[in-house]
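Any read-out appearing in this document is the output of simple, stated calculations on the displayed coordinates, not a laboratory observation. Since the model is a prediction, treat every value here as computed from it, not as a measurement. Cβ atoms are built from the backbone, for glycine too; each structure is taken alone.
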Structure 1
Amino acid sequence: MTATDWATIAYSYFFLIAGLGAGLGYFAKHFVKQHTEDIKNDLQKIMYALYNDGQTGLINKVDTLIEKQQEIKIDVEVLKAKSE
């Protein structure tokens, strides 16, 4: 074999490996993008449930429960004081 044959073989294998690497990279990029898109959609649903419109979101409901709990605590103390 001549040096030209070796150069052609090396050139061919280089581009074959580069093409396979590019194909695998494209596939990996698409795979990761698809899975992160699902996670992003789920996260948007969670954020909406938490904050919603500032009135009916989960965080607002918890704040309301805490306020009501304090009112109930005060009412219980008043009832205890009246019963004594």
Structure 2
Amino acid sequence: MADNILIPLALLKQICELLDCWNLSQYDIAVQEDYYAVRRELDTKFHKIDLRAAYSKILRAKDDDARHSARMDYLWQKNQIGKTC
């Protein structure tokens, strides 16, 4: 079985929206813990996708000022991932 698979981003967002609709209060604590673990992993994945997009802005910058600004944005986002994960 493969460890990694490709899922379209739109589908991944739709899955997260569906998960957000669940009322977990009626489920056992073990189910709730699993839910929050899955949500944390999905949120981490979205942060990493955003970070990759920020990095690509550095590579596509038209001049040094734009590159510096993109780099600062990338570093800020990278720092935020470290705080939330």
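Who wins on FRET efficiency 1/(1 + (r/R0)^6) of positions 14 and 38 (r between Cβ atoms, R0 = 35 Å, to 0.05) among 1, 2, i.e. which is largest?
Of structures 1, 2, the maximum of FRET efficiency 1/(1 + (r/R0)^6) of positions 14 and 38 (r between Cβ atoms, R0 = 35 Å, to 0.05) occurs in 2.
So helix-only ellipticity at 222 nm (-39500 (n - 2.57) for each DSSP H run of 4 or more, over all residues; to 500), computed for just one structure, reads -33000; which one of 1, 2 is that?
Attributed to the structure labelled 1.
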